[in-house]
Structure P
Amino acid sequence: MHKSISRALALGAAGMLLGAAAPAADIHVIATGALKGAFQRLQPEFEQTTGHRLLISWGPSFGSSPDAIPSRLRRHEPLDVLIMVGPALDAQIAAGGIDAASRTDLAQTGIGIGVRQGAARPDIGSVDALRHVLLAARSIGYSEGASGSYIAHTLWKKLGIEQQVVSKVRIVDGKELVGEVIARGEVDIGLQQISELRVVPGVEYVGPLPDEVQQINVISAALAEQPPQRAAAQQLLAFLVSPAAVELFERSGLDPLRPH
């Protein structure tokens, strides 16, 4: 990690400790895979500075596979902090068990396209170009999560290709990222949250969907209503909105929140 960022993270976490010291604890986090790249840097910094340990279960914000976040919550997996795309988190708050007052927006992300490293980079610079690329692809992968829900229910219709692509799509469940399927050569092209595509070795990130058909998702976090480690979990939420953490979100492919 860049030294200036490491120092900033350490100082930010130290400041939180001065305000609300908490004994070292295991913090159970259930989180969208959109943050995996950022947490490769954030997690060790937080743990080394605070003494806490993050036990993270990753999964898509939507879906019914065993690893999907809704499935994990139905099984009542241990939970201190929940991180999902905003609408999915709001649904969980409405269902009960999540502290609405603690809800915090962290970053936002669009949907991008990736191909296997070494493959030709397709032109997706316009809606027409994107349509041509998808129709020409032999196989297309997308996730069961927030991006996949948009792709299946909205994007194909917007592009007018729903019937043409139905036979060649592969829905990737919560056990893995779309990028991992791309890297193994199991699909020609993959669509997923940009930050998730960029974290997988062997994937060439091509670019975002054109603005006319893009879907922006806000990533949000909240505490469980009765988190076993409330004080430590509150420190994690404060850490995730610190300027240095936000910088690392951006470095991993997430975007800063747009002002309302």
Structure Q
Amino acid sequence: MKQLILSCLVAVICSACAAQDDGYKEPGPASQAYHAYRAYSAVPPYGLQRVRQLIKAKTVRREIPDSDDAGTDSLPEKLYQTLSLREKFTYNAIYGESFSQNCDGFFPVADEEKKIFGNIPDVMGDQYWSSRQIGFFKDNKDSVIALMTESIGRTKRVGVNYKHIIFEINATSMIPFLLQTYNLQKRDHDILTLLMLLMKKNDYAPFSTSASYRKLYGSGHDYDAALNYNAANEALIIQRATDFYTSLAH
């Protein structure tokens, strides 16, 4: 584990040095502020105190055999089943049971606030949802959508965890609500990213055959690939997402 962490640090340092040689631009205050804004994760209120206490005291760590950097850290099944549906939603939304040490990082980039990225930031760093948790989101899709809608309606924000859930359960029915939320401030460009990911997931031809798609997801694309944030790109994504939603049988 120590060796892996050391290797990650070396890779990050070397990557930064190489970037400087290639004309690396230091993220300014606006970029760093927007980076922090993008990292916002929603915290549902349903049974929150109990859920946090259980996470702190009752989760059990199990590592994958022959590996010291991957496994699960989860509530025992019997205890998990004592949670109400709303409490399970809170637990699953804020806590990833699966862990895997890796070198991926979510770092600020220059002019971050001027970009529409092709992908959403990691939700929990080295953690992600287990198959049990993703199964909960999918098996209770209608209830999960209702709880997220209620939560987003209160905060006027779509947390990065909610964005991942919406993508995981393919919640295309939320597109009008996502557009409505985006239009309140037009600051969270990752909502536009989510709309593109939903179109990609559903192989929506007007998007999957577009120049935007090729730049973000085409052969040889970079995970951090992005479109420029401007009125034209914003309007195009919104129009395509609206047309995509209209084409579906809801």
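Some values worked out for this structure:
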{"quantity": "Test item: distance in nm of label points 7 Å out along Cα→Cβ at positions 120 and 216 calculated as 1.3, pick one of P, Q", "calculated": "Q"}
{"quantity": "Comparison of P, Q - label where FRET efficiency 1/(1 + (r/R0)^6) of positions 136 and 240 (r between Cβ atoms, R0 = 30 Å, to 0.05) is highest", "calculated": "Q"}
{"quantity": "Ranking P, Q by percent of Cα pairs over 32 Å apart, the structure that comes out highest", "calculated": "Q"}
{"quantity": "Structure (P, Q) behind the derived value -10500 of helix-only ellipticity at 222 nm (-39500 (n - 2.57) for each DSSP H run of 4 or more, over all residues; to 500)", "calculated": "P"}
{"quantity": "Entry that produces 14.2 once mean count of other Cβ atoms within 10 Å over residues 80-87 is calculated, selected from P, Q", "calculated": "Q"}
{"quantity": "At a computed 21 (relative contact order in percent (Cα under 8 Å, 6 or more apart)), which of P, Q", "calculated": "Q"}
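Every number in this text was worked out from the coordinates using simple rules, so none of it is lab data. Owing to the predicted nature of the structure, the values given are computational and were not obtained by experimental measurement. Cβ atoms are built from the backbone, for glycine too; each structure is taken alone.
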